[in-house]
Every structure is written in structure tokens, then in C-alpha cells.
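These notes open a run of structures that come right after.
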Structure I
Amino acid sequence: MEQIIVPKGLDGVIVDDSAICTADSETGQLIYRGYSATELAEKATFEQAAYLIVYGRMPSAEELSGFSAFLKANANISDNTKKIMALMPKDTELIDLMRSVVSLEPNNGTKTDSILLEIAAKMPRIAGDGSRILKGAETLGEIEGGYAERFYYLLTGKKDSTSAKYLERLLILYMEHELNASTFALRVTASTLADPRAAMTTALATIKGPLHGGANDQILNYMVKMGTKGDAVKFVDDKLARREKIMGFGHRIYKKVDPRAQFMKGELKSLSRMKHAEKIYEMAVTIEETVWDRKKLPANLDFYAALCMYMLGIEHTFYTPIFASSRAFGWSAHYMEQITNNKLIRPDSKYVGYRGLRL
């Protein structure tokens, strides 16, 4: 078979068809199953968007009720799993704990979609309980409310429907983004016909990297230290002078504008007013404008998401686990799409090493 040499990192290479999601670099549109992702974030609930991503259509009232009930009924983890979590080293990173627990936690369902959704439903509880167990604190009980309200409670210990709504909109924007690194890794695993737990574990391992899901808590490290717009401009110029990457800027797809980032920019503006912390918004906009002026790199979702989570009182150790918990529904959709029309993903490489060596 004739070999095809493609760009390193598969940049610009189409490897398969998908009906789940598409992102357009020119128009700045992100589409979930035909719907604008930002419109869904504005008008839909998390459960509606998740059902759409997984099953390909908006749910009826009856379907939405059943789906929401399923997520709530499968949100908890077993006592044995909690005992395993308590044995983990106290300095374990939360995303590593989640990866380990997902690989161990038993499932009740037998159908592929129910197994995937059981795993996704448990991720907020794994993150929330895992964090508290690592700190030696008591885990939290159940509260009434939708997915986002329950998740916000597990993250902060607070019942706050207003803050939970901000989190819900962010979760919808995190839910899916075509063949990003973790999703492609999951599809490679699925293509071997490995079970859903194995594929989810693969995705969780991939999302940890700072060039993917692990970038957002690094953004906070530099943002909270700034006091003036001059500090923000100097930070950017110093970074560029040292040829260092500024986390939260640039994207493989979005060359001009990331629609998710601009949506969350509006959310940050609203939050900063509500919290009487307008300076954070002003610093963020100054950095965004300076990076664009100097390098023509747009802010990506991670930049404004990290600041919004900070404003919501969410600890930075939760940032990547929040991303993963939402993206688990996108992963579920991609797992099912992969195995429905499966072919083993197994590319070749061009050998550039030595030949003819002798002992």
C-alpha cells in the first residue's frame, strides 16, 4: 500500500468522518450536532447539551427527565473505591486519582452507552470526594438540584444556584471539541475494541498535559500576581523576550478568535462586577489585547475559564478535573461513534535510524 507522509502532529489532516462536533477557524463557529455551542451554553441545561452530544438530538421532556435521573442515580462511588482513594499518597494529583479510580470503579450496566454514562456521571463525585479524602476531610452528602448544582456543591461545599449556573455554562463549552488530543487518544483505544473504562482512562491520561487540559491552572499562577495594566503589559513583553509560551493563548484551530473564550469573557465581566473585582477582568483584557497586538494569538477557552473558576471560589486543583468531567460526555459520544464504524487506528512511521550495525 502506498504510504502518505502527513504533517507532524497530524496538523490539518482529516482522519475520519464525525457527526458530533466541528470547529471553523474562519467563522469562529463551534457546532455541537448542528447547534451553536455558545447558544447551547446560553440557553440549554447541562443535561440537555450532554444528551444532545451523546445521542445526536435534543431530548424530549420525558427523555431529559430519564437522562437526568440516570446521571443522578449513578453519581456515587462504592465504599471500596473510597477505601482505595484513602490509601493513595496525599500528594497525588487529583487528575491522577481520577484516572486510577475510573480504571477500578465497577459499573452496573451492560450496554456500551450506559457504561460510558455511568463513568461520566461519577466523575464529579470522584473529583470532589477525592480532593477531600486526600486532605483528610469528610466527604459531602447529596443535595437536590441539577448536574451543575450538585457538581458546584462537591467542588466548594456551597449550595449556590447562581454560581452553579456560571459553572454550567462553562461545562457546556468544555463538553466537546472534535478530535482534540484526549478524544483522539480515546478513539485509538476504542479502535482496538478495548472496553469503555480503558478508553476513558486513556483520555484522562492525555488531558493532564499542559498543552491540553493542564494549562488552565497555570494561567492563574501569573494572573493573580498583577496589580496594574502596566504589570500585565510587562508580563507579556517579558515572556515574549524570553521566547516563553503564554498559557491560555493560541489554538490549533482558532487563528483569529475562539468563540468559547469570548463567551467566557462575557461571563468573567459579569462575575467581576458581581464580586466587586473588576480589576481581574481589566487585567485579563489587557493581556488578551497585548498578546494579540504583539503576536496575533487569540485567547483560548482556558484563559477565561481559569479566571471564571477562580471568581467562583473553585480551587485551582479542580480545574483540569472539571474539564475532564465535562469532556467525558464528548468522549462517550466519540467512543460509540468509533466502534459503530470501526477500523483499527494504526499509522506508520518513517524510520530515520541507523541500519547495518553489527555486534
Structure II
Amino acid sequence: MMKVTIMTSMKAVLIHAFGGPDVLRYEDVAMPAIGPDEVLVRVSAIGINPPDWYLRDGYRALPPEWRPKVDFPIILGTDISGTVEGVGHNVTGFSVGDEVYSMVRFFSVAESRAYAEYVAVPATELALKPQGIDHIHAAAAPMSLLTAWQFLVDVGHSRPNPLQAEPHRPVPLEGRRVLINGAAGGVGHLAVQVAKLKGAHVTAVASGRNEALLRELGADVFIDYTQNDSTTIRDLDLVVDAVGGPATARFLQTLKPGGALFPVYPLGFAEADEAARLGLTVSTTQVRSHGGQLAELAPLLDDRRIRVVIDSTFPLSAAREAHERAEKGHIQGKIVLIP
């Protein structure tokens, strides 16, 4: 008689306290159970994103009243690609053996639990993996690509934006002059491609070593910010600042009346009155999980109309080293963990 082994534990990366990369621990934890509307995914690759290290660090950049209250230990991470191992009894769109990808439960702090060998994913946040790319590239896509898409094309949800009173509204891109700052990073290199796909004339701002890549991805103009001032350009319709922060205000002078500034990281921007005086829109949004949008984007990844660039890969057990790499900055594309 054949003996069947039922797994009750798995490997995952946890934190037991906020801090630097040294707080990441590779440990045994219980396998996740799935609810009736969830899918169990055996993870093949995990994309890492800035919210991972913001949470690891305790969101110290936020005002104290905004910082999340969490129960330790926490499994970090949101972005996965892998294979369906089980489905809840209400799930009809996925079957065991399907290859899938997802941004899991974002924005829900400390509930995503993606730095693990198995993840329970709400079926509404899941999509079939693009067949033309591997798990590494699929896992690198969800948060960064959904951010670019929801900023530039379709927000995809009506949840209130805690960062501004009015909802974010994308602007028309066809024939418009768009500048992407931080164009070589995770969100930036995908925003370049989305803007170009939608018919914009794209200026990419990054360090000189990224010029060949960004021109290959579709940038019409490249500015090396280490050699030239990217704010001397004028009459832009839209600036997407993938770096953001207080310095994003310097791009107001580059926009023509009626133009828009979209800071991906808006905290610290304090020039709302000046923007209004100049007749400019400053708007941001908070990316949200959306399986339907990932399904819509899959064909663009499948035939390489949109490419995900990989900076580096690390074993899941080396998550600390991956976070140390992220903290060094100057990332070209995405960093990926492999269980």
C-alpha cells in the first residue's frame, strides 16, 4: 500500500520585530489553510517591492499615527508566481496544476505572506501566468506593473485614497509628452513601456548606465540625471515621478498649464498651492490587488510588448541579502526570490 505524506509545515521568511535586513528569519511555519474562495499556490518565485522593506522597517517614514499595528511574527511579501495546489469549494476559475501569478492581499498590511513556499490567495486576486515568460519574470511583474497601469491607464477600483481627498484619474496618453523619473527602477521601467504602448512621447530619466536598456524599452529621449538637469525640459503634459518624496515638486516647472504630476511616493510633497496657482494637477493613488487586471495584462507580457527586467535573483533563504541589495539602490528592474 502506498504511503501518502501530507505536508504540515513549510519554509518562510519572517520578522519577529521591526528593523533592518538582519531581522529577516528563514524558518519553518505551518502550511496555510485555504478558505472557500481561496487558492493554494506552490510558489516558484517571489518578487520583492519597496513596501516589503517599508513594513520590515516599521514604516518609519510615515507619521506615527499612520504606522501599522501588527502582531508578530509577520511573513513579508505580496508578489508570487507558481502552481495551483488546491482550490476552495467556491472557486471555479482555477484548477490544480494551473500556473498562476498574483499580487496577494495588497493593500492589507502583514496579511500577504508571500515570502513562503506556499501561499493562500483570494481567487479574485489571481490570474493565469503568461505562458511566454518564466516564473521569475511573472513574479517580478504584479505590483510594479499594476502600479504603472493603475496610475496611467485604469485605477481599477473605487476605494478611497487616504493620501488625497479626490480620486486619482489617469490622463490621456496618446500624442502626449510624458517624462518618467526613476525610469530604470521597478515601476519606472514598466511605466515607460505602458506610456509608450498608449501612444505617448516618452522621456526617461535615469543614470547613464541605463540608457541603452531604456531606449530599447521605447524611450524617445533619455536624460542622464548625473550629467544633466532633468527639470530644464518644458511643456510636458505629464510627469510620473517613480522616485517621489519632497523633491518631486521640482518637476512642476516642467509642465505646461493643464499638465499633471503623478508622484508614486507622494509623502513630503508640500507644494499643492503652487501647483494650483500654475493650473496643474498633482495626483497619486495606492495600488490594489486586481486579478482581472493581471489577466488583462498577461497577453502584453506573453508577447513581450511589455518586458520585465530582472536586476538579480536570490534564494528565499537569502532574503536578507536581497534586502541588502535593495538598500544599495540603483536597481535595474526587479529583485526576485526563489524558494
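We did not get these values from a lab; they are worked out from the coordinates using the rules stated. This one's a predicted model, so the numbers in the text were calculated from it and none came from an experiment. Cβ atoms are built from the backbone, for glycine too; each structure is taken alone.
The table for this structure:
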quantity: Identity of the structure behind -6000 (criterion: helix-only ellipticity at 222 nm (-39500 (n - 2.57) for each DSSP H run of 4 or more, over all residues; to 500), calculated), options I, II; calculated: II
quantity: Origin of the derived value 30, 29, 22 (semi-axes √(5λ) of the Cα gyration tensor in Å; candidates I, II); calculated: I
quantity: Winner on distance in nm of label points 7 Å out along Cα→Cβ at positions 37 and 181 once structures I, II are ranked, highest first; calculated: II
quantity: Structure (I, II) behind the derived value 23 of relative contact order in percent (Cα under 8 Å, 6 or more apart); calculated: I
quantity: When distance in nm of label points 7 Å out along Cα→Cβ at positions 45 and 317 is computed for each of I, II, the largest belongs to; calculated: I
